[in-house]
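Asker: Multiple structures follow.
A short reminder: the numbers here are calculations on the coordinates, not readings from a lab. Remember, predicted model here, so these are calculated numbers, not experimental data. Cβ atoms are built from the backbone, for glycine too; each structure is taken alone.
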Structure 1
Amino acid sequence: MHLVDVTASHAKDIQRELAATPVHFIKVYTLGNSRVVYKKKHGFSEIIISNKLRGITDKEINFVVEKLLKNDTKNMEITKQKSLVEIIVNN
């Protein structure tokens with residue numbers, strides 16, 4: 001598995017969100033057919049993993065946590081739905 005940084009492809013959307021919300025950091029990645037959006041706000045970080053074609057696997061969730069959070073799972077809350085996973089980390 002590989003996380004591919006595609007943030008530059010979403011530059012206009014990211015600029016809009018940075019201007020309109022308290023988010024101060026956004027990165028967008030692809031993980032095969034899945035999209036990973038990593039946002040940092042004051043006090044917490046948020047990772048959204050989505051896939052329009054299928055559900056998100058535990059293997060994908062673990063890989064993203066390992067790569068983006070360096071396995072720092074303290075204060076981490078995971079919410080799973082069929083094709084969407086939200087990971088919140090309180091800083």
Structure 2
Amino acid sequence: MNSRHNMRDVFPATGTTITAKSWMTEAPMRMLMNNLHPDVAENPHELVVYGGIGRAAGTWEDFDKIVATLKTLNDDETLLVQSGKPVGVFRT
């Protein structure tokens with residue numbers, strides 16, 4: 001399977017119930033997911049947000065790692081994402 005192709009649809013959570021530890025990480029996670037919403041993204045199954053090549057993450061595996069990390073990130077930590085790949089978490 002192509003690591004950039006996946007038939008799943010991404011829908012961000014809505015409302016006041018959060019899935020991350022705080023709104024500090026819930027907000028960017030919802031923004032990332034909203035960029036891949038079928039009504040918003042140019043080609044969501046290929047992670048393409050706009051312009052034919054603008055991707056929300058490098059691969060679906062990278063997307064899943066970013067989301068998983070955002071769900072467990074503390075308010076005093078920062079997730080570094082470089083070229084669509086989660087690189088590391090740093091205390092800030």
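Asker: For relative contact order in percent (Cα under 8 Å, 6 or more apart), which structure out of 1, 2 has the highest calculated value?
Answerer: Evaluating relative contact order in percent (Cα under 8 Å, 6 or more apart) on every structure, the highest lands on 2.
Asker: Okay, moving on. For distance in nm of label points 7 Å out along Cα→Cβ at positions 52 and 76, which of the structures 1, 2 scores highest?
Answerer: When distance in nm of label points 7 Å out along Cα→Cβ at positions 52 and 76 is calculated for 1, 2, structure 2 comes out on top.
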